[in-house]
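Please find the structures below.
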Structure 1
Amino acid sequence: MDLKLKRHPLSPLLAPVPGHIWEDKFVFNCAVVYDGELFHLLYRAQGQDMVSRIGYAVSTDGVHFNRLEKPVFSPACQDELYGVEDPRITKLGDKYYMLYTAYSPKGPRVAMASTKNFITWERYGIVIKDEIDNKDAALFPEKINGKYIMIHRFPPDIWFAYSDDLINWGNYVKVAGPREGYWDNLKVGAGAPPIKTPYGWLLLYHGVEDAPRPIYRLGFMLLDLNDPTKVLKRSEKPILEPEEDWEIFGGVPNVVFSDAMVEYNGQYYVYYGAADNYIALATISVDEVFEWCKS
């Protein structure tokens with residue numbers, strides 16, 4: 001059984017804004033959470049200086065968003081000299097924790113901040129300390145076996161790290177890697193924070209194919225509820241791939257890249273960056289995904 005996401009007819013939802021010098025070139029990879037009343041969207045934007053900042057938009061229906069004129073999260077130290085990128089949001093307790101990529105001459109590294117209102121932030125700095133190319137980080141929404149779990153990426157694989165306090169991370173474990181002969185044969189990375197289902201943890205992820213020009217596509221993994229290092233199932237074929245002109249041509253061609261999946265009205269809403277130019281939405285029914293989990 002192969003799953004396919006359906007593009008929302010109003011996609012792309014967000015585009016660069018002429019006159020906003022911090023977001024007039026590219027708007028893309030976003031985090032989204034739904035609090036029961038509002039969809040909160042944090043998105044990566046680049047403008048004249050090509051430094052990545054994070055903007056904020058809200059919606060009552062998950063489709064029509066109103067955004068602020070200024071970024072809500074910007075580089076604040078040398079570790080973020082080139083930008084703050086690709087946020088992913090998880091609610092733990094009464095706070096929303098954002099993992100993001102801090103990019104500097106040292107390369108991309110995993111950093112964290114938290115908020116209660118999406119406007120004011122508490123920063124924790126670099127949380128995966130190793131001096132190594134690392135990104136695509138997301139938190140599980142609850143402790144498992146008494147530990148917090150962070151998904152991250154040591155190229156080209158998906159890894160876990162564990163913590164007692166959300167600040168100090170270690171005990172790295174490789175979970176999944178590229179597959180020779182498949183659509184994800186070059187590298188893989190986490191998409192949205194995992195969602196708990198009766199059948200396992202549902203992890204949206206991206207895979208890259210080694211082609212003359214690399215192609216970014218999306219797929220699902222199903223991880224064991226009690227030991228999520230065990231991959232129970234994985235998409236044989238991509239659930240979304242670049243097909244529209246605005247996904248094929250852009251700042252980075254041939255890219256669909258997601259940091260956000262929200263369950264809403266019996267659907268999974270998958271928000272994704274398209275060719276690093278736009279933010280778009282695709283959906284699939286929860287029942288259909290559950291059938292895939294069971295099959």
Structure 2
Amino acid sequence: MSRQAETWLAPERGNHAVMVVMLFLARILGRRVLSHLIWPISLYYLASDGTARRGSYMYLCRVLGRKPTWPERWRHIHAYALTVLDRIFILGSQKSVPPYTVQGSEVIFAALSKGKGCILLGAHVGSFDALRSVGRFAACKIRLRVLMYRRFVGAASKAIEQLDPEYENAIIHIGEPQTMLHVAEALHQGDVVAILGDRAPDMGRYASVPVLGKDAPLPVGPLRLAAITGAPVVLFSALRCRDGSYDIRFEPFAEHITLEGTRTEQAQTLKAWLVRYAAWLELLCRRDPFSWFNFYDFWKERS
């Protein structure tokens with residue numbers, strides 16, 4: 001297995017034809033029935049995707065403090081499959097959106113009241129798309145832009161995203177010449193710019209901080225972005241509950257991030273903020289060990 005195959009920078013798996021069938025069944029059967037029928041799919045991926053299987057195993061060993069059983073390893077993959085299935089209903093009409101509760105909404109509106117927009121920082125824990133439910137259907141709507149790395153998005157994901165005609169318009173693509181300009185414009189207009197902070201597209205711009213007992217690379221880009229724009233940072237999570245609803249939470253993180261002094265001093269400041277972010281990430285993982293979906297060699301243990 002090559003190093004490239006053990007990173008998240010690889011083509012997304014998924015079959016377009018299978019997803020089209022799932023979209024059809026979703027309309028016919030509904031979310032609750034279909035969620036009980038996808039266990040063979042998650043079992044197939046557990047058996048066939050070696051990279052995901054190894055990544056899941058290394059993570060579960062750390063978060064559980066022991067070797068996971070095979071049923072627990074399947075449960076981890078299955079939790080991801082359920083979250084992917086929920087995307088069909090989250091990106092569909094308002095009537096199809098899974099039920100959710102929101103805690104801390106006042107935090108994000110307080111951040112927006114400062115007039116500099118807001119950076120919403122999350123992780124690959126639970127459902128990032130659940131945020132769109134709040135932005136589209138909440139009584140107090142927010143204008144949401146999503147900073148994403150889209151190079152390896154597969155045909156299956158694209159089939160789901162077509163359910164929401166506005167999905168692509170809300171995305172700011174990472175790695176393009178105009179990326180920073182688009183982000184600055186969105187924040188200037190008072191928008192929320194959301195980004196997941198536990199993967200680094202450019203592995204040359206990261207800091208190693210402890211995550212579940214071992215150093216791992218986390219990107220400094222989101223924090224630099226906050227420092228450059230002066231935008232406040234709010235943490236976001238959306239965990240899937242046992243009844244299929246989502247527990248959405250907004251938490252304060254930084255009113256402003258200031259980088260001063262030498263490059264070394266600035267790097268130390270960024271690392272200190274990342275340590276705080278990693279601590280929040282650990283709390284999420286321990287709260288629901290089967291909802292972190294980084295199925296690759298996150299700690300570089302196979303490099």
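Only the coordinates and a few stated rules stand behind these numbers; no lab work does. Given the structure is predicted, the values throughout are model-derived calculations rather than measurements. Cβ atoms are built from the backbone, for glycine too; each structure is taken alone.
Could you figure out which one of 1, 2 the value 2.0 for distance in nm of label points 7 Å out along Cα→Cβ at positions 144 and 232 was computed from?
Values: 1: 1.1; 2: 2.0.
Going label by label, the one that fits is 2.
From 1, 2, which structure was Kirkwood radius over Cα pairs in Å = 18.9 calculated on? Could you put the intermediate results ahead of the total?
On the way: 1: 18.9; 2: 20.0.
Comparing all candidates, it corresponds to 1.
Assign the value -13500, calculated as helix-only ellipticity at 222 nm (-39500 (n - 2.57) for each DSSP H run of 4 or more, over all residues; to 500), to the correct structure from 1, 2. Mind showing how you got there, number by number?
On the way: 1: -1000; 2: -13500.
Of the options listed, only 2 reproduces it.
Computing distance in nm of label points 7 Å out along Cα→Cβ at positions 80 and 104 for each of 1, 2, which one ends up highest? Before the final figure, lay out each step's value.
Working: 1: 1.2; 2: 2.5.
Answer by largest value of distance in nm of label points 7 Å out along Cα→Cβ at positions 80 and 104: 2.
Figure out for me which of the structures 1, 2 the number 17 belongs to, where relative contact order in percent (Cα under 8 Å, 6 or more apart) was derived from the coordinates. Mind showing how you got there, number by number?
Values: 1: 17; 2: 27.
It must be structure 1, since only it matches.
Ranked on FRET efficiency 1/(1 + (r/R0)^6) of positions 24 and 128 (r between Cβ atoms, R0 = 25 Å, to 0.05), which label among 1, 2 comes first with the largest value? Before the final figure, lay out the partial values.
On the way: 1: 0.20; 2: 0.50.
That would be structure 2.
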